[in-house]
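Since every read-out is calculated from the coordinates, none of them should be taken as a lab result. Since we're looking at a predicted model, the values are computed, not measured. Cβ atoms are built from the backbone, for glycine too; each structure is taken alone.
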Structure 1
Amino acid sequence: MTVVEWLVNERLRRGRELLKTTYLSVEAIAESVGSHTATLFRQHYQVSPRDWRKTFGHTA
C-alpha cells in the first residue's frame, strides 16, 4: 500500500466514523478529514455519505 492509498483509506475510515457517531454535516466532515467534497466517498462506496448515514449512522 502506498502512502497515498493509506491516506485515502484513513480519510474514508474517519469519515465513516464521523457519519456514524456525529450529527456534523457531510460538508463539515469532508473538510475535517481533508477532502473538500464527498465525491471520494461516493466513488469508493458507490453510495453518497448521506445515504450511508441513513443506513448506518444517526437519524435526524
Structure 2
Amino acid sequence: MSAANDNKLAYGIEEAAQAISVGKSTIWRWIHDGRVKTIKLGGRTLIRREELMRLLDEAA
C-alpha cells in the first residue's frame, strides 16, 4: 500500500480507495456500516492512515 510509504496522516475518500485498491463506493459502504472510522475536517471526510493500515491487516 502506498500509504505505508508516505508521510500523510489522513486520506480523502478517493485517495484512500486508491491506496488500498478498492472503489470509492466500497469505502463509503464501509463507513456507513461502521467498519471504517472517519474524521471531518473543513467539510471533508478523511480516513486516518492508521485506519487504512488496520483494514489491510484485517484483510490479511
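Quick check on the output: 0.9 is distance in nm of label points 7 Å out along Cα→Cβ at positions 8 and 40, derived from one of 1, 2. Which one produced it?
Source structure for this number: 1.
Among the shown structures 1, 2, from which was the value 38 of relative contact order in percent (Cα under 8 Å, 6 or more apart) calculated?
2
If helix-only ellipticity at 222 nm (-39500 (n - 2.57) for each DSSP H run of 4 or more, over all residues; to 500) comes out at -20000 when worked out from the coordinates, which of 1, 2 was used?
Going label by label, the one that fits is 1.
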